[in-house]
Structure I
Amino acid sequence: MSAERARALAEEYFNGPLAAEEATEVGLYAFEGGYVAWPKVPEPEDPSVLPDVAGGGCIVIDKVTGELSIRPLLTPEAVAEQWPGHRPR
């Protein structure tokens, strides 16, 4: 699984059928077992205003299988450290 393919999968997952101008930018962090991807939400203009959505999640794309797994939105490094790796079914 290449980084380009992982980014395409993540963009499809987070944005679905949205038009390019409406799509959310996706962050991608590569690690040994795969890629952590998350939607990059723009910083608010006024930091005293609460965000529309609290919390969220990210996905891990397994480098071997391409399988997507939903994870809590932690730092990409923390998600990567917790990734158990590929386990055959």
Structure II
Amino acid sequence: MAGTRRPAAADFSFGKMVAYSLGAATGVIIVAAIVILFVAQVSPTAALIVALVAVVGVVAAIALVSRRMMSGVQAEIDERRARAAARDEEAGN
């Protein structure tokens, strides 16, 4: 049926979200480790700063991936809440 729309919640998987989030975090860690190895030869303090920035980068990567994957499901939740509120308002009037 062309008119039937599959809900975003049916396609959502927490396992998939976790795997993608951890994959993004692993990518940040790998890049940071390579940068740290080269920077540590010049300045250990600079390498520590890069490591701290990498920790922030890991958290940001996890948040970004999770937020993007949840956006479709959140839009559907908001839509359902709006429809329920409209029904309740009509029934109350």
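No lab work stands behind these numbers, since they all come straight from the coordinates. Note that this is a predicted model, so its numbers are computed, not measured. Cβ atoms are built from the backbone, for glycine too; each structure is taken alone.
Numbers for the structure displayed
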| read-out | value |
| --- | --- |
| Structure responsible for 21.5, 73, with Rg and Dmax of the Cα atoms in Å calculated and labels I, II on offer | II |
| Comparison of I, II - label where FRET efficiency 1/(1 + (r/R0)^6) of positions 21 and 77 (r between Cβ atoms, R0 = 25 Å, to 0.05) is highest | II |
| Of the structures I, II, the one that -6500 was derived from, the read-out being helix-only ellipticity at 222 nm (-39500 (n - 2.57) for each DSSP H run of 4 or more, over all residues; to 500) | I |
| If relative contact order in percent (Cα under 8 Å, 6 or more apart) is computed and equals 26, the structure in I, II | I |
| Top of I, II by FRET efficiency 1/(1 + (r/R0)^6) of positions 13 and 45 (r between Cβ atoms, R0 = 30 Å, to 0.05), largest first | I |
